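Before anything else, here is the set of structures, which you'll find just below.
Where a number appears in this text, it was derived from the coordinates with a stated rule and is not lab data. Bear in mind the structure is a predicted one, so any value in this text is a computation, not a measurement. Cβ atoms are built from the backbone, for glycine too; each structure is taken alone.
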Structure 1
Amino acid sequence: MHAPQPILRVVEPRLLGPSGHYGEFVRALALRSGGIFGAIEVVSPAASAAFVPTLSSTLPTPLAVSHVPLPAGPLAELRAIRAGLRSGRHVLVLTANPSHALFAGRLGFLRSEELARLSFFIHWPLSKPAQQLALALSGRARAESRFLAPTKGVLEPLEAAHCARAALVGYPAIRTQGAPARGPFRHLLMAGAARINKGLDLVAGLAERFAKEGRETPLLVQVSPKHVTRHGSREDEVVSRLLAAGYRGLVADPKAPDRDEYAARFAGAIVLAPYDREKFVSGVSGIVLDALLHGAPCIATGGTWAGDVVKRFGAGEVLAERTEAALARAVDRVIARWDHYRDAAARASETLAAEHDPRGVARLVAGPREP
């Protein structure tokens, strides 16, 4: 008889529905974890229960996915972690920070074999003093638990803090069926919720420039609100500027698209990603990764993870300076050599699909502790 396959519990309090990168992370794991895990529990707020049914028609293997409601309250997430470990599950904290590691070793005196089944996915470098202090105080978790890093810039602080089981792994992502598509140029695209640190102000300036030049190149910008309490008023001002530009090619979408429409927008698109260099130097851009996986050339800021991956494949243009004029020149260069950049992005898609196969994350989370 074969031993039953383990159960994975994914804890994510910010998963609120089927769209967005939290949902895509879980979807990617569910699509590619068959044979590694026998079932996945998604622990998230009750509002995200509708996420699970969206998986049923797309799973290629008989992997059971269920939803466990996460109550409100500061300790609910920690209780969900402890309950999962105590019941023999592997637990993945999807967007982890040092406070999770700090408290993990104090959750009712978890045993070493329980902590060994606990994994933290760290998305951004832990460089702030408070983060480094919390990590330094997380002795048991640093010794016993798994820390997953999607870039070298995220991995290095973990290794410096002596996280014994820190590992570099490709951010889990999947392509939709039929990608990449090698069609004609259709539009410029700022995908995902528009934010200033992702270059919204530069895109607004681009619209103003194009309006003065009398151009009508289609420009699709998603202006749905996000992180309102942190960014809201600043983004509102720039969105107002964008809408007031009078650019005839502008399509401003006030709603977040569903998954199929999100993926469809990459067909024939040049994706604009003039991100803030300091903020995005080491973090993975899910937008740029999705764009290249679907064969869409990108314009990204040099000195960022996004710029590095675009440069690696020649799948677009890399901005040495973040200015509206530099962005406009880059757009013209990609349009002028569309077939060249489109084919480079399609080649990137094949390589990145393998490097970011979600089975890499699943295997590390399920794997035994190294001797």
Structure 2
Amino acid sequence: MIVLDHPNAPICSSVLHQPGGFAWWYAEVLDDKGNGMVLIWSFGLPFLPGYKSANDSGKPETPFSRPSLNVALYEAGEPSFYMLHEFAPKDVSWDGGNEWRFGETTMRCEDKDGRRFLSVSIDCPVAGGQDRLRGTVQLDGWIPTGMPELPADADLLTHRWTPLALPAVGRFDLSTTDYQLSVDGHGYFDRNASAHALHRLDIQYWLWGHARCGQGNRIFYVLWEKDATDPLTLGYELDGKGRWTTREDLTPVFSKSRRTAYGMKTWDYLSLVDRVGASWMSCQLSRCVDNGPFYLRYITDASFRGEMSVLGTAELIAPDRVDLRRHRPLVRMRVSRDSGSNSMWLPLFEGVKDTRVSRLLKTPMRKVLGR
């Protein structure tokens, strides 16, 4: 279902031309008060409307044909800004290594003395007017060491997950004409890629999370394979210098499951325990900051064997629920596109939360229809 890739191993750029495949890079900054940011730049993000259904209909699109940029901002653990923007392929480039361009937004990585530095300059339109989100993101972290290397001929169809900089610190300063947020906090940077569609990887549910632990980090995956009774559970420890340890002796213990309004299965609490029953990591999943029909994001309260709790993040994904016909109109309301029509309700979901209604009322109908 998923394999751990080495942080110094590049992914083959041919993935971008594999029908139904994907590649995304994920950067996060979060401080101790719940102020933070998630930034995802991607080719073939599986959650884009129409991408999965095209694959299911026998006419799959390539990742390169669906580039996108996602920015989510949080204040005191609550969502304050959201944007998921699709670009025309002609306005996007990637050098196959450490430099990307998505419209007027650029990303660049540089490695030095065992550390990885990510610099991002963001300049992207916001729905409902002439406004733009502008600013910078910087992240500085250790390149993890002690991880296995995949063979050069490893199957492209495998889903490769790659931690790129951990532990890390980060900073961002982002603004529109009526909004500004600057945060210094803990950083996280990873990558996911496969030449195979996400819903073809035999994953029924995917629960991932991480949090700072002392000077290092802890990360977990709980993956339910289709038709399997018990999930695959993996834990990863990084010390303050990025030295890596894999834990395969963990068992998840959940609170009673429940269903969200959209029908997603979820829980309020998760504890990962070792062979002797000691808690390796516990997470409160009660603070959901992105509640959709196939994807949930949490800002978690995490604790480690009695240590004081710290804020972390977690995601729950149900790949088979992505891009269902009954949900597609709702998803389209949250995605803006450079070309073609956008939903008339887009300003209610994109941009600064406090100005969404006013921007919707100011949006000319011809702009809404993409004319």
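Quick notes on this structure:
- Structure (1, 2) behind the derived value 0.20 of FRET efficiency 1/(1 + (r/R0)^6) of positions 89 and 329 (r between Cβ atoms, R0 = 41 Å, to 0.05): 1
- Label whose coordinates, when log10 I(q)/I(0) by the Debye sum over Cα atoms at q = 0.08, 0.17, 0.18 Å⁻¹, for residues 25-216 alone is calculated, return -0.28, -1.31, -1.43 (choices 1, 2): 2
- Ranking 1, 2 by mean count of other Cβ atoms within 10 Å over residues 161-168, the structure that comes out highest: 2
- For -12000 (helix-only ellipticity at 222 nm (-39500 (n - 2.57) for each DSSP H run of 4 or more, over all residues; to 500), calculated) the corresponding structure among 1, 2: 1
- Of the structures 1, 2, the one that -0.75, -0.91, -1.54 was derived from, the read-out being log10 I(q)/I(0) by the Debye sum over Cα atoms at q = 0.11, 0.12, 0.15 Å⁻¹: 2
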